Structure I
Amino acid sequence: MSKGLFGRKIGMTQVFGPEGNRIAVTVLEVGPCPVVRVKTEAGKDGYNAIVIGFGIPKAKRVNKAEAGVYKKANLELSAHLREMRVSAEDVSQVEVGMILDASAFSAGQTVDVIGTTKGRGFTGVIKRHNFHMPKASHGTHEVFRHGGSLGTNTTPGRVVKGRKMAGHHGNERVTIQNIVITAVEPERNLIVVKGSVPGPNGRLIWIQEAGRKAGLTQ
């Protein structure tokens, strides 16, 4: 099965390698994710997939149709749902109500982590695009954080599309590929990965098997 689970970012810390080198790592709380629904190619859905949930929602955010699905399966309500396509062999090993947790992954495994970056609001070109600031001397005034000249010559006489300018920054979906898992603690539903993960602490993330191995191109 192409494993993938919901989780939350706990925060960053550091560990020390066998040679004493310091490694920055991120701690993720992964699962538990109950299997809410199983779809089979032989059934009315026509394809093999499983639907997993995560988190506890507010009661007012669940409509009667969604609540009926959980009641039929005798499961607690889930705040987040996601469907995963699986093979016929894998779907036969899963049933509604089964709990998937951090034990689905192992130390040394390469994974992709998907998250939403921190929202920065409306920002200028210095912060948004890493523009350089002009010298704050020799008569420079009122343009310390400006973007400089934006227009063109008489032809075409306008600001071309795609110009790097001020605007909304952050709060976008980002995938970090080929992160190595350094440790797994199934009893605490914790996974420790090397490097950073997008988003603030507590933000929802999705962790899955690496779709593209490092060093390979498609």
Structure II
Amino acid sequence: MTNHKILLVDDDQNLLEMLFSIFKRAGYTNLLTAASGAQALRVWRDEQPNLIVLDVMMPDMDGFAVLKEIRRTSRVPVLMLTARGEAEDRIEGLEIGADDYLAKPFLPKELLLRVGAILSRAYPEQNKTVELAGATVDMTNAEVWKHGEKQTLTAKEMQLFEKLYQNAGRIVTTGILCETICGEFWQGYESTLSTHIRHLREKIEENPSKPVSLVTVKGLGYRLNLKEVSP
């Protein structure tokens, strides 16, 4: 999911940088920004993002005008941000074709949850089975199959695996993983993360003491390696 291209639009540079940071820390790697309505339309036409986070209150062309122009030819998902949070703004945005709205100020976790829900609806994953070197993970049922035997993943193990899978082949920092299972105030939970990682390895690795699928990147975090498919 984190590979989806997301366009962030806000004329407030500080808020735009904050949005960029929130998504980057959550593992989103394909981010675009625009500081005005006109620029947003140019980037949208050139880059064709998978989702747009669009501020309503902008001086040159407000978010409603931008959304109207986009909806003439595209159904790209749009989450609108409004400073006022008034019912009229929300209704107008939804009538024009916004997929959701969020009033400022907002919690980063709520923003990410709403974006994740929109992406899941708009781009449903067809394949929920993940092949690893020593096991197969059924993400729909939170099950691991190894040597013909089934084991069930706990809720925390599933959260960790989903985050690692979303970033397969790339390093996911210890902080991001701790936040995934413990929330925003994760400091001090590193040992808890290590315990969950150990249990997850016991279920997915052929030899948990010598992991090849869920590997440690010393001083940084962890990386999930998927099974290589022969051509």
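Each reported figure results from applying straightforward, stated rules to the coordinates on display, with no laboratory input. Here the structure is a predicted model, which means the values were calculated and not measured. Cβ atoms are built from the backbone, for glycine too; each structure is taken alone.
Quick look at the values:
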| quantity | calculated |
| --- | --- |
| Structure with the greatest value (metric distance in nm of label points 7 Å out along Cα→Cβ at positions 46 and 198, set I, II) | II |
| Entry that produces 0.50 once FRET efficiency 1/(1 + (r/R0)^6) of positions 62 and 158 (r between Cβ atoms, R0 = 41 Å, to 0.05) is calculated, selected from I, II | II |
| Computed 0.80 for FRET efficiency 1/(1 + (r/R0)^6) of positions 134 and 182 (r between Cβ atoms, R0 = 35 Å, to 0.05) - originating structure among I, II | II |
| At a computed 0.80 (FRET efficiency 1/(1 + (r/R0)^6) of positions 142 and 206 (r between Cβ atoms, R0 = 25 Å, to 0.05)), which of I, II | II |
| Structures I, II, by FRET efficiency 1/(1 + (r/R0)^6) of positions 78 and 118 (r between Cβ atoms, R0 = 30 Å, to 0.05): label with the highest value | II |
| Origin of the value 1.04, where Rg/Rh (Cα atoms, Kirkwood Rh) was derived from one of I, II | II |
| Per relative contact order in percent (Cα under 8 Å, 6 or more apart), the highest-valued of structures I, II | I |
| Origin of the value -2000, where helix-only ellipticity at 222 nm (-39500 (n - 2.57) for each DSSP H run of 4 or more, over all residues; to 500) was derived from one of I, II | I |
